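Taken together, the values in this text are just the output of simple stated rules run on the coordinates, not laboratory data. Being a predicted model, the structure only gives us computed values, none of them experimental. Cβ atoms are built from the backbone, for glycine too; each structure is taken alone.
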Structure 1
Amino acid sequence: MRYGATIIGTGCAFPESRVTNDDIVDRLEKDNISTNDQWIRDRTGIRERRFSDIDNPDEHNSSLGVAAARKALAMAGRTPGDIDQIIYATCTPDTLIPSTACWLQHKIDAPQAWAMDINAACSGFIYGLATAEQFIQSGQTRTALVVGAEVLNPFINWRDRGSCIIFGDGAGAVVVERTDADAPARILSSHLLSDGNLWELLYIPAGGSRREVTPGRFSKNLHKIRMYGKEIFKVAVRTLAEFATRSLESNGFTIDDVDWFIPHQANYRIIEAVAKRLHCPMEKVVVNVDRYGNTSAATIPTALDEAVRDGRIQKGQLILLDSFGAGLTYGAILMRW
């Protein structure tokens with residue numbers, strides 16, 4: 001390993017529209033689907049989330065990514081011209097062609113960067129950060145911009161009470177830069193895995209080249225998210241705990257050494273169950289799912305940015321990032337801040 005990789009800037013952005021549980025209840029009741037605020041809070045811990053206005057160019061996926069990226073660059077003291085590489089994690093791209101990474105490159109004017117998307121759903125940011133780390137370690141990249149962003153609300157299935165209450169829109173970004181291989185502040189290790197055998201737990205049936213969205217499929221909501229919550233809960237808790245442990249053990253640490261644990265913000269009950277399994281006090285867990293819902297690839301970078309900006313994360317602390325997503329995909333990254 002020639003070099004190490006370290007995060008030098010973070011940023012996040014969200015749409016203006018706050019959608020409370022009561023707003024969700026009102027929408028569902030129009031279709032004679034009964035629910036209430038307490039039911040949603042008990043099952044998810046979510047109070048509100050943000051929805052993009054897809055008719056507003058400032059709230060497109062790439063636009064939220066731009067806002068988050070500019071904040072991260074400002075914190076890092078870098079300009080778009082300093083970026084060598086853009087990795088954009090999303091499963092809700094602006095367009096199938098071109099990539100949302102290229103849209104972002106165009107919007108921020110980063111002429112020296114090459115850009116690509118990664119679709120690993122909720123694990124996308126971890127996959128993107130791990131990819132940037134590898135390019136930096138090899139010497140091919142000096143400064144990378146990694147974005148995790150989603151506009152999920154167009155894909156919400158409003159006929160499914162179990163999933164429509166969960167998702168929100170937002171974007172998070174980090175600037176990752178080359179450092180010494182043995183620098184104190186750096187990514188210590190990354191751990192990734194996928195299991196395509198469990199693809200049916202969370203997927204969108206139509207919209208790709210295999211199944212076009214025809215009027216008939218549209219009427220059946222086949223272009224919307226399908227999720228099997230009970231099965232996902234069990235797999236998520238097990239794999240999040242497993243990958244957190246794998247990351248710690250490979251570096252000779254225990255959960256007691258971790259200053260801040262930032263898991264994917266899928267659902268507060270999942271986060272709580274994982275923390276319990278790891279014997280990690282909730283006081284050391286960064287949580288923002290209550291205010292933003294599950295923003296898929298954006299959950300970890302937005303939570304990270306909040307904890308950096310409010311002063312919880314301090315220089316020298318040990319930070320554990322942990323993800324789980326559709327695919328299924330899993331990943332964890334351990335870093336020294």
Structure 2
Amino acid sequence: MSIEARLETALSARWGTPVAVSGLRRFHGGAARETYRFDGTAGGATRGLVLRRDPSSSLIETDRRTEFAALAAFHGTAVPVPEPLILDETGAELGAPGFVMTEIADVKPGGVLTPDAYAPHAAQVGAQMFTILGHIHARDPAAFDAGAPAPAPAACWRQRLDHWAAAVRADAIGPEPIFWAGVRWLGRNPPPPPPRVAIVHGDYRSGNFLVDAAGRIGAIVDWEMAHLGDPLEDLAWAMDPLWSHGAPGRPGGTIDEAAAIAHWQRASGWPLDPTALRWWRVQAQVMGLAIWISSGREVADGRSIDPVMIFSSLYTYRFHNRTLAATLRGLAA
């Protein structure tokens with residue numbers, strides 16, 4: 001059965017009326033899902049929709065249920081997300097495990113390698129970016145069905161460090177000395193725990209939110225790494241130099257870090273421990289390396305020829321090797 005036919009059957013059952021699907025096309029931009037845009041027409045009304053399905057290989061191993069649950073937790077709140085419609089955990093309906101959500105029209109991501117990607121609205125975008133992140137962390141964790149028990153606050157750092165260490169043990173092609181040096185430093189210098197756990201997006205950064213022509217953020221996307229943990233994980237990743245668009249000290253190439261943190265604190269109500277943030281900023285570079293190492297394994301083993309995967313295993317891998325090495329030198333000085 002074609003993808004179109006599967007979508008028509010699933011949507012007709014969801015909406016209780018015949019649905020015609022047209023204009024199905026795949027687009028690229030992420031590497032953890034196959035993503036398609038299409039129109040669904042029922043009763044003379046047409047809606048733009050998006051299908052996200054598991055690919056044959058992926059930059060990161062994720063659970064489609066996690067992303068769907070995160071969208072459900074934030075739809076209708078101050079955090080703009082598409083409406084989740086259909087979840088298929090087995091592939092019986094959609095042909096592969098995945099889900100369908102509404103399309104947010106007339107918005108697009110900023111190119112990660114594009115200088116001044118959000119000009120002339122950079123200040124406006126930056127303020128929204130970190131205010132929305134604060135709203136994510138202010139949300140009651142009970143709203144998100146993470147599919148696993150919440151870690152104790154004091155265990156958040158160890159859980160994430162063990163997660164990425166396990167990924168590299170499974171996927172590394174070479175010895176990765178800089179990665180393991182980072183892991184050792186993190187293990188020897190655990191951060192102060194957060195006062196409680198929060199919903200963590202897991203990949204909150206430039207490129208994972210969509211902006212309209214007037215500089216308004218219309219959607220936060222790519223929730224497949226969402227989990228419960230320390231909110232500083234998101235803050236550190238969003239401020240990592242990889243996502244600065246060539247403007248160090250300006251997350252997303254938007255506003256300076258002090259302003260970003262101030263917007264986040266006002267919206268979240270969370271305290272900021274500089275020692276904890278320093279730990280999570282080192283962890284962000286270790287996390288990045290783990291993701292790029294895993295993408296390199298997918299390419300080397302012939303499971304993927306996706307340009308995003310190839311780019312990740314080359315440029316971004318080298319970037320985080322350099323920045324993590326420089327960071328560790330500074331910490332040892």
Structure 3
Amino acid sequence: MTVLILTCEEDVTADMVVVHLNATGVPVVRVDPADLTAGVALSGEYVHGRFRGHLSAGGRLVSIGGLRSVWVRRPGVPAARAAQPSAWLTEEAAQALYGTLRGSDARWMNHPDAARRARHKPWQLRLAQRCGLPVPATLITTFPRAAREFAERYPDLVVKPVSGAHPQDPPRAVPTSRVAPDTDFSAVAFGPTLLQRRIAKRADIRLTVVGERMLAARKAAAVDADPEEVDVRFAAPGSPWQPVEVPPRIASAARSYLVEAELAYGAFDFVEDVDGTWWFLECNQSGQFGFVEVETGQPIARAIAEWLARPVPEQPSHLNGLDSTVR
């Protein structure tokens with residue numbers, strides 16, 4: 001049976017997983033939904049209570065019923081490279097592709113429905129609280145007065161986007177930044193603003209969870225680090241990422257988070273304070289892992305390949321074919 005990877009054309013992270021799948025002889029097909037109608041074709045037939053579907057890409061014809069897993073990595077916009085792209089064609093192509101794939105019994109990493117829900121930051125924060133993960137005091141608001149009162153209670157704040165990347169072409173990442181003590185919060189009324197108590201960190205933590213496997217890495221904060229540099233993505237180069245053990249409480253809570261979120265993969269970001277507490281910032285359902293593997297040697301790509309190569313469950317339940325535990 002075949003592993004289907006949905007991702008953009010240039011995805012080095014996906015390449016790392018494909019290498020492991022090829023080494024074990026597991027058939028794999030890589031498709032960018034952007035190529036639908038321009039190099040990628042699909043068909044689904046629903047007759048007499050039976051379903052038969054096929055996907056063609058790169059000269060290969062794959063049976064939808066013969067898929068063992070689907071990895072939704074970083075797929076392009078459906079039909080974006082069609083001869084005459086349009087919003088209408090994109091919607092039609094998305095409905096056809098993902099709707100047809102739902103006709104299979106393949107295991108998903110991660111199911112589109114679960115992934116879409118998991119991208120919502122407010123939802124993440126509430127789920128993390130319910131699962132027992134420490135969450136810094138946070139406010140998401142369009143009320144300037146609420147922002148001012150929150151700043152009075154927590155004078156040391158950071159501000160970050162609610163949704164993530166800025167909607168430019170190509171999208172640009174917006175860094176988390178400290179809030180000045182004399183900030184005028186009037187502009188909050190013009191767009192949702194996320195304010196969060198700044199954690200005086202001694203390290204950044206990336207916890208990558210693949211099914212039941214947990215691989216954590218720690219990047220110590222530099223002693224002479226600029227206090228204004230709070231976003232590790234934009235900070236000056238410093239200590240390398242190193243493997244670290246996951247505290248039992250965090251492991252249990254993170255496992256509960258993924259089960260409730262119905263995710264098979266999650267990249268958790270934490271900051272570690274001076275007392276050693278891991279504070280939850282977010283969980284990216286399709287987060288990068290290549291940089292962590294390169295620096296730490298942790299076998300994340302192999303873990304993903306092994307998960308994707310597992311047999312299809314006989315009676316899948318929930319969105320990812322999970323029962324009460326992440327498999």
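Computed quantities for the displayed model
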item	result
Per Cα Rg over 2.2 N^0.38 Å, the highest-valued of structures 1, 2, 3	3
Among 1, 2, 3, structure where mean count of other Cβ atoms within 10 Å over residues 11-18 as derived comes to 18.4	3
helix-only ellipticity at 222 nm (-39500 (n - 2.57) for each DSSP H run of 4 or more, over all residues; to 500) from the coordinates reads -8000; which among 1, 2, 3	3
Value 37, 20, 16, calculated as Cα extents along the principal axes in Å, for residues 139-194 alone, assigned to which of 1, 2, 3	3
